Structure P
Amino acid sequence: MKFDIITLFPEMIQTYCSFSILKRAVEVSAITVNTINPRDFSLDKHKKVDDTPYGGGAGMVLMPQPYVDAYESLEHMPNSITVMLTPQGEPLNEKIVNELAQYDRIILLCGHYEGFDERIREIIKPREISIGDFVLTGGELPALCIMDAVSRKIKGTLGKIESADQDSFSCGLLEYPHYTKPREYRGLNVPEVLLNGNHKEIEEFRRQESLQRTKQRRPDLLN
């Protein structure tokens, strides 16, 4: 899987990919991460990429030329998709993550300031995705959320790909509770069923715990 991230702050992306699971994914070539800075394509001598909005109003709008040129500088690849991170997009969920994981390449457009000039949307025609009904300073954090979530579906990222299959939402339910050593801590004990070695009983216990937790915390998922 290749990620191309068009961002004004490539250091944010590079830093996050230098730690933990994503770092290992890069090292084993499960994913590759490439950043493109629109400032490098600006025709302005000061590398300006934003300007005041026509019609007035607060904030600055990202200019189409640097972003479109940055996008068009990327080599065409089959089985790829372009995603624009925006509060106006469809809410990110596990279904969308699984859909994105089927591509060989994802191009992520990170906005900033007051947002994109509308012509960027009209020319590039990206799929627009939001990570929630709130507004962030820029699209870098949502882009990293997508990278992280999708990378977990790619073989080689996790020690065992089954770990992703058992995560919350993967089967439509919240994940069951986990326990590790010690068996007793501050009067709280690990459930006996997890210690008896009966895998069928353990599987049923976890299934029931998952259902109960989902019913209590996210009944909308059951509906």
Structure Q
Amino acid sequence: MPDFASSPDPLNSPYPVPWSWVLSTQEEYRGARKINPRYYRTSSLISPDQEYAAYSRLQIQAAAEPIASRVTSVLFIEHLSSGTLQTPIATSPLSHHPLYATPEADQDGVFGFLMPISWSASGNYLLARQFEGVFGSSYASDYALIWEPQAGKGYTIAPTNCDYAYSVLLGWSQSQPEAALFRTSHLGSTYHQTWAVDRQGVTQPVTNETPIVYGEVVNSIWTGPQSIR
């Protein structure tokens, strides 16, 4: 069962979001009248062909009441030789869009962390974790964004046609290299299932697979919390 209070990551993901930063920021602003947004930049993930770097900038708009906080994120993909940037957007139910808002995503208490976790072996695709949910509730789950930089298009996926309360993105599948691997379970249950989900959302059960990730993680002076006023 996800532990929103003490776990380094609420879903115990192998690619944790900076949850302690969220909790400490919420506590800092508890009961405050004037609240400025805070920012966090993830490490860069360099593609195996050294063509691209992917990183995210997270923003928390804390609130006097912590469960009314909002967390949004922007994923950047930089072409290292030209410096051009792409900003992929997931299409999951609570994903944030900078130009338009849906009623589900544009409400207090919603969080969405879109963070890169792996490139494909060739560097043609980026696999990003979209972890989203609602503070003060039991709803939280992972989606995956598979982004193709050369084509500038992406696919937001999660396990389908199976019963679960939440899913955890694990990486690429061994048996199906272009599919993402998820673990699903129900709240309070120790039983889980593993699924391979391709770009079209086709979901197949798998067993005895170790997820695969590619890319080099690089930190910089900008990595971590950023104080912008």
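Read-outs throughout are calculated quantities, based only on the coordinates presented, and are distinct from any laboratory measurement. Not measured: the values here are computed from a predicted model. Cβ atoms are built from the backbone, for glycine too; each structure is taken alone.
Of the structures labelled P, Q, which one yields 20.0 when Kirkwood radius over Cα pairs in Å is computed from its coordinates? Answer by label: P.
Here distance in nm of label points 7 Å out along Cα→Cβ at positions 108 and 212 was calculated and came to 4.7; which of the structures P, Q was it taken from? Here the read-out was taken from Q. For the structures shown (P, Q), FRET efficiency 1/(1 + (r/R0)^6) of positions 132 and 188 (r between Cβ atoms, R0 = 35 Å, to 0.05) is largest in Q. Quick one: helix-only ellipticity at 222 nm (-39500 (n - 2.57) for each DSSP H run of 4 or more, over all residues; to 500) came out at -1500 when computed from one of P, Q, so which one is it? The structure behind it is Q.
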